[in-house]
1. For Kirkwood radius over Cα pairs in Å, find whichever of I, II sits highest and give me its label.
2. Tell me which structure, out of I, II, gives 30, 25, 15 once semi-axes √(5λ) of the Cα gyration tensor in Å, for residues 108-323 alone is calculated.
3. Could you figure out which one of I, II the value 15 for relative contact order in percent (Cα under 8 Å, 6 or more apart) was computed from?
4. So if we calculate distance in nm of label points 7 Å out along Cα→Cβ at positions 164 and 196 for every structure here (I, II), which label has the highest result?
5. Computing distance in nm of label points 7 Å out along Cα→Cβ at positions 92 and 356 gives 3.9 for which of I, II?
6. Taking -15000 as the value of helix-only ellipticity at 222 nm (-39500 (n - 2.57) for each DSSP H run of 4 or more, over all residues; to 500) derived from one of the structures shown (I, II), identify that structure.
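Just so it is clear, none of the values below were taken in a lab; they were calculated from the coordinates. Remember, predicted model here, so these are calculated numbers, not experimental data. Cβ atoms are built from the backbone, for glycine too; each structure is taken alone.
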Structure I
Amino acid sequence: MQNFSYKNPTEILFGKGMIAELATRVPRKTPVLLLYGGGSILRNGVHEQVKAALCQHRVIEFGGIEANPLLETCLQAVAVVKKAKIQFILAVGGGSVLDAAKFIAAAALFKGRDPWAILETHGANVTAALPVGTVLTLPATGSESNGNAVISRAATQEKLHFTSALVFPVFSVLDPTTTYSLPKKFVRNGLVDAFVHTMEQYLTFPAAAPLQDRFSEAVLQTLVEVAPVTLAKPRNYDARASFMWSATLALNTQLGCGVPQDWATHMIGHELTAFYGLDHAETLAIVMPGVWKYKLEAKRAKLEQYGRRVWGVKTAAAACAKTEQFFHAIGMPTRLGDYKINAAEAAAKVAERFAARGDAFGEHGDIDAKAAAAILRDRK
């Protein structure tokens with residue numbers, strides 16, 4: 001097991017009715033920016049609950065955060081923050097809204113000329129940020145309990161991430177009942193997102209970390225178990241709660257402590273979103289099986305372990321097949337052709353971008369432009 005440090009300052013407020021706790025968690029005497037997305041919270045009762053909890057606060061609202069949050073929209077919010085002298089950001093929505101809140105929190109106090117530099121340095125130049133709280137309505141990204149954010153720039157078709165301990169939410173409200181009205185596609189995406197987040201920290205090579213392995217396997221087994229239930233019965237509280245908590249644990253920094261991590265699937269997937277507009281989870285379901293096939297020998301030991309412990313199969317090939325079968329069973333395509341995307345074209349575009357940046361990912365740092373192209377060509 002590798003050396004590591006662990007810090008997660010986010011307070012989790014989990015369960016039905018916990019939105020009311022905002023009254024005591026959001027600072028009373030400071031202006032608050034209420035950030036949200038396309039407006040679903042205005043229809044499902046969440047906005048009403050939030051406003052009731054904050055009836056004694058000065059709240060300024062900013063809606064319209066995209067499913068892949070855009071730099072251009074975030075900078076409009078930054079202007080509102082500065083003009084209104086906002087001192088606290090409350091993000092209400094899914095991971096995109098939460099990611100946007102983190103970027104806005106950092107950009108509002110950024111001393112550089114262009115806040116896009118926060119993404120270009122992956123957060124290395126973030127020295128201060130406004131405090132952020134969240135009310136999660138879409139389990140998926142784990143953004144409610146980590147310091148990560150991913151932002152796109154429409155002008156250049158780029159999608160970059162940054163990480164900073166300064167943008168960890170100070171608290172996050174997780175009420176499973178707020179997810180009851182989600183479309184099935186969003187739930188499907190969230191299940192795949194959490195599943196692949198876990199895999200990026202688990203499916204590498206043996207690292208003498210048996211407890212970490214079993215933490216990851218527990219999350220994977222839970223997602224496999226609850227996925228069909230929560231899709232078929234969206235108002236089943238227990239299934240939805242297990243899904244929500246699994247998605248949080250999948251990327252709250254705990255699973256990755258002391259173990260090698262991959263993340264090549266995510267980095268390739270970000271480029272597919274930037275070029276073709278696919279949902280994040282859709283790209284992950286396409287790319288991850290391709291990464292496994294490309295790195296089959298290097299990942300064989302962990303694939304076999306995963307197959308035995310999660311699916312009850314013996315071979316790496318069977319473990320790969322079971323994973324794609326699971327994705328298909330919950331309605332998630334796994335090929336570029338399913339979206340009418342030319343695999344050779346996608347491979348060339350992503351490879352060019354990897355090469356221009358000198359990117360290389362994976363637990364061995366060898367998923368470079370050439371590898372990314374080979375992986376995508378195989379996902380036609």
Structure II
Amino acid sequence: MSTVTFDVEAVRARYSALRQPLAFFDGPGGTQVPDEVIDAVSRYYRESNANVSGSYETSRRTEALVTQARLTAGEFLGAGPDEVIFGANMTTLAFALTRTAGREWRKGDEIIVTKLDHDANVSPWLELAHDRELEVRFVDINDDTTLDLADLERQLTDRTRVVAFPVASNAVGTLSDVRRIVELAHDAGALAWADAVHYGPHGPIDVGDWGVDVLICSPYKFFGPHLGVAFGRTELLESWRPYKVRPAADTPLGHRFETGTLAHELLAGFVAAVEYIESISWESIQTHERTLGERLLAGLPDNVTLYGLPTMEGRVATFAFNVDGVPTREAATRLGHAGYAVWQGNYYAVEVMKRLGLEDGGGAVRAGIVHYNTADEVDGLLAAISALSG
């Protein structure tokens with residue numbers, strides 16, 4: 001049992017955004033941002049705003065910031081700083097890097113994705129397959145929304161070039177067995193390509209320990225600014241030919257895959273976001289989220305259908321559900337009017353909704369818990385859900 005002391009009110013005091021009368025359960029779509037992250041972005045504009053490569057002080061400060069951001073990202077991901085790539089967001093990075101990866105692939109080569117994925121880890125491969133005459137295969141999920149690893153193993157062939165998968169589902173919260181997926185992919189001679197966007201606010205990422213070849217995440221999902229961050233294994237990045245303008249530098253290695261001027265102010269916010277997480281600790285975050293998740297699961301009314309695992313084992317605290325007799329959009333709207341920010345629809349998890357039979361029914365309501373949520377907010381949400389069918 002954890003002995004970590006976690007003061008949620010002290011954490012919430014670091015967020016001006018949490019002082020309004022709205023309980024934020026919309027973290028899966030983007031978390032709130034602590035004041036120190038906002039201050040870091042503003043401070044960059046006030047004190048260091050410049051492009052790199054200039055022979056003057058603010059340019060040198062910006063260069064130092066970019067270096068620090070790479071170091072911070074490397075530590076956050078368990079990677080080397082040269083293996084870090086920054087971009088506009090996960091989706092933009094995914095389209096760029098999938099295109100780069102597939103430059104040398106041939107007609108008939110195979111890509112494996114999953115029915116647990118967000119579409120940002122599916123559509124880039126579908127577009128690449130369309131242009132290069134490749135084949136995309138989908139790994140099924142079990143009825144409990146866990147990945148069917150036996151199906152993955154059956155679908156692997158000597159033509160498989162990549163296995164793309166989510167670390168955690170943005171729709172139903174299910175965790176993937178990352179190490180086993182990586183093992184299966186590598187045994188087949190394929191790349192292991194991870195989408196860690198939804199997992200980012202819920203636990204530590206360690207690309208070295210996991211063995212993935214590529215991983216992409218989004219700081220705005222873990223208390224930072226709108227930005228994308230990717231990891232690429234050194235040997236892989238060295239072997240790829242980047243899409244870039246000719247004068248752009250070839251070092252550090254990850255920089256070869258960054259097009260145009262980086263959003264320096266957002267890098268400042270990213271560094272502050274990682275420092276914020278470190279000031280709380282992953283153990284504190286995970287213990288608090290698990291407690292609240294168990295509280296929500298235990299309190300769901302009988303007229304609620306939950307999609308996904310019924311306990312906190314094998315999942316993060318993201319919950320998709322519908323209320324009997326209440327259309328999804330109406331339920332989300334009424335919860336919003338009651339002061340609870342939830343989401344509804346498919347959240348771009350197209351294949352998950354198809355598999356659950358929700359594609360034509362408006363999807364599901366989604367409530368996501370992160371560490372700044374409170375027990376009182378969970379109890380209030382449960383009461384508001386109960387009142388929907390009253």
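1. Working: I: 21.0; II: 21.8.
Once Kirkwood radius over Cα pairs in Å is tallied for I, II, the winner is II.
2. Working: I: 28, 22, 17; II: 30, 25, 15.
Label of the originating structure: II.
3. Details: I: 15; II: 23.
Answer by label: I.
4. Details: I: 2.7; II: 1.8.
Of structures I, II, the maximum of distance in nm of label points 7 Å out along Cα→Cβ at positions 164 and 196 occurs in I.
5. Numbers: I: 3.9; II: 3.0.
Traced to structure I.
6. Working: I: -15000; II: -12000.
Value -15000 for helix-only ellipticity at 222 nm (-39500 (n - 2.57) for each DSSP H run of 4 or more, over all residues; to 500) corresponds to I out of I, II.
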